[in-house]
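Coordinate-derived values only; no laboratory data. Predicted model only: the values in this text are computed from it and were never measured. Cβ atoms are built from the backbone, for glycine too; each structure is taken alone.
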Structure 1
Amino acid sequence: MKIKDWKFLTKRRIEASIFLLVFFGIFGALAHIMGMSNMLNTIMQTSYSLLLQTVFYIMGITVLTGALGSLLIEFGVIRLLEYILRPLMKPLFNLPGVAALGGVLTFLSDNPAIIALSKDHHFNKYFKKYQLISLTNFGTSFGMGLVVAAFMIGKGYVKGALIGLIGAFIGSIVTTRLMQYFTLRKYPEFKNEEASGGDEQSISFKSEGGVFLRALNAVLDGGKSGVDIGLAIIPGVLIISTFVMMLTFGASPDGYTGAAYEGVPVLPFLAGKIDFAFHWLFGFTHPELVAFPITSLGAVGAALGLVPKFQEAGLIDGNAIAVFTAMGMCWSGFLSTHTAMLDSLGYRELTSKAILSHTIGGLVAGIAAHWFYVLICLM
């Protein structure tokens with residue numbers, strides 16, 4: 001066996017051993033406290049409950065918002081919004097006015113929508129290279145925004161959701177500007193270099209047919225895209241939310257019975273050690289609430305799955321919803337999308353800078369939402 005092959009095999013064996021130690025360490029500890037049978041039943045019952053009570057609810061929202069977004073595109077409302085928002089782009093984001101189109105489209109759909117635009121040669125010709133790269137952070141700040149806001153409003157928290165949108169907007173400015181700064185530090189020549197390339201075909205906003213047919217096709221096509229988003233969030237909600245909930249909530253009043261939403265409250269215990277920081281920065285009155293922003297890092301759909309349980313337990317208020325909306329929108333699963341998005345643009349080496357910028361932007365979004373909520377409540 002060659003030395004190179006031997007080193008690779010050894011590395012894989014060590015990796016496998018570490019994985020097994022971590023895996024059995026975590027679930028062995030949970031089984032020791034909860035009981036093996038109870039732990040397995042809780043995992044299955046929690047996943048099943050999340051599927052029926054949360055996933056299908058979110059999917060209903062994504063279908064409706066997808067249809068609405070498609071209608072807005074079909075009848076030119078998106079172009080109108082772009083025209084209205086265009087004057088804000090340069091002073092706030094240091095981006096050309098057409099970038100507003102990317103923000104609106106990702107708000108109505110999800111993060112990857114910005115990549116389709118960035119590869120449109122009619123779109124990217126307005127950008128310097130460093131500005132085009134920063135679209136990764138800019139677009140991610142608004143991803144699934146309409147779904148998140150509609151979900152929170154649907155739970156009865158209108159004021160909190162609207163304030164959260166303001167916080168997310170502030171966070172988007174911070175993350176976009178920081179990404180531009182880090183990009184120029186690594187590639188100072190990009191400051192004056194025009195973005196070039198892009199696909200030969202561009203995104204089309206042309207419409208054909210009568211008004212009724214256009215509206216019908218837009219609603220159906222948008223609804224189908226909503227179904228795709230709803231299906232895409234199922235693994236995140238069932239896997240990530242189940243695991244996070246098992247580390248957030250404790251036993252039932254009757255002890256461990258294998259019912260849904262039981263667990264060992266590890267995250268609240270750890271968060272309680274620095275509870276003063278979360279209380280001052282975000283206004284969280286319960287350490288369990290830190291589970292939402294942590295889960296948003298991987299999938300905001302999974303984070304939304306936590307809200308009904310928090311609401312049932314009486315842990316959330318308008319302030320928490322404002323912070324959840326801001327951080328959920330701004331982070332919206334960026335850990336799982338930034339690498340792919342930058343890779344598609346050809347700048348994978350900037351992934352760590354994008355993640356750092358977005359982490360800071362999300363924290364700023366949550367802090368801004370909290371203090372805006374406090375200010376408005378004082379008025």
Structure 2
Amino acid sequence: MQIGIVGKPNVGKSTFFCAATMADVEMANYPFTTIEANKGVAYLRAPCPCKELGVECEPNNSACVDGVRLIPVELLDVAGLVPDAWQGKGLGNQFLDDLRQADALINLVDASGSTDIEGNPVDVGANDPVEDVEFLENEVDRWIAGIIGKGFDRIARQAHLQGTKIETALHERLTGLAVSEAQILGALREIKPPANPLDWGEDVILALASAVRRHSKPMLVAMNKADIAPVENLDRLSASGRDCVPTMAESELALRRASKAGLLKYLPGDDKFSIAENSGLNEGQRKALGYISQNMNRFGGTGVQTCLERAAYGMLDLIVCYPVEDEGKLTDHDGRVLPDAFLLRRGANAKDLAYKVHSDLGDGFIRGVNARNKRVIGHDHRLEDGDIIKIVSRK
């Protein structure tokens with residue numbers, strides 16, 4: 001799964017990316033600091049069954065910290081988007097091309113209003129962050145509309161004359177954007193276009209593109225720089241009908257670096273931290289941490305981890321499942337207890353989990369066993385969040 005970090009230049013995308021992944025990327029207070037897309041690994045939290053079942057897990061594809069499983073996801077930080085990027089302005093073509101395989105988008109907005117539409121510094125409150133959200137949605141919509149509209153008359157005529165489903169033709173057109181036919185069908189049901197695709201004009205294609213974006217690349221708004229943002233900006237963003245999270249990427253990065261250095265105890269996503277004994281922090285550092293702590297109390301944390309998990313568990317509706325080979329000992333073939341944790345879409349079945357582990361297991365799937373109650377399950381058994389499943393396969 002891949003989550004894309006998007007937004008106009010100079011709003012803190014690279015800081016957010018670095019805080020979430022602890023990767024070293026270039027960060028500066030000017031537009032287009034990021035030229036090439038940065039890829040890294042962030043982690044989603046989930047309750048590890050080890051605590052509940054009283055066993056000591058031996059994680060393989062993830063980590064476990066005090067009963068919290070940390071499951072890796074790919075994070076993509078792309079170049080900032082400026083108006084008319086869909087027409088190639090700025091780094092628009094590269095930006096949009098980088099987003100093709102993203103499953104969800106986090107739209108990082110400067111909630112303080114201290115950067116103009118092209119990312120140049122201005123006074124706090126001088127820019128309207130709601131307009132920033134609308135402009136980015138419009139850019140992505142027009143990009144998708146451009147892909148749909150190129151040669152659309154031909155595929156519409158073909159679908160009409162041959163009596164084929166237009167969603168199938170659209171799926172072929174949008175397959176490079178990792179858009180499924182089911183998502184296209186959902187978008188069509190949402191906008192209810194004319195039955196004959198030959199009657200679709202530019203307005204219908206743009207409306208369809210917008211619906212396709214909402215269904216295939218859901219977008220969450222990270223209200224970054226929330227600690228210095230005017231309250232009215234946060235209120236207007238939250239009242240815009242979008243899923244919004246107050247975020248302080250710089251604070252999260254400072255906490256993770258301090259935690260890595262052993263100066264304090266902090267687990268990403270916590271709403272507080274504790275300073276280590278004999279940390280040696282000076283008065284200025286303690287004052288800075290006091291400021292961070294005050295705003296964490298105000299917003300319930302820094303918001304970075306919340307954005308990642310709301311995108312994954314909320315917008316994408318993912319669940320976590322644990323495959324094992326021995327349902328009694330909860331081990332794999334190497335004897336490791338609860339070694340792997342996999343993310344799947346809610347509604348996934350036992351065979352889907354088998355394919356996640358290895359294509360051979362999926363091809364040879366016979367049955368599964370729920371390790372909690374030892375019940376045998378078929379290939380179409382819908383999995384629940386936290387399930388521990390033994391997979392029986394011919395291969």
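Matching task: 3.5 is the computed value of distance in nm of label points 7 Å out along Cα→Cβ at positions 11 and 355. Pick the structure from 1, 2. Source structure for this number: 2.
Highest-scoring entry among 1, 2, by distance in nm of label points 7 Å out along Cα→Cβ at positions 195 and 283, is 2. Here helix-only ellipticity at 222 nm (-39500 (n - 2.57) for each DSSP H run of 4 or more, over all residues; to 500) was derived from just one of the structures 1, 2, and that gives -11000; the source is 2. Tell me which of 1, 2 gives 25 when you compute relative contact order in percent (Cα under 8 Å, 6 or more apart). Comparing all candidates, it corresponds to 1. Suppose you compute log10 I(q)/I(0) by the Debye sum over Cα atoms at q = 0.08, 0.09, 0.15 Å⁻¹ for every structure in 1, 2: which one lands on -0.46, -0.57, -1.32? It traces back to 1.
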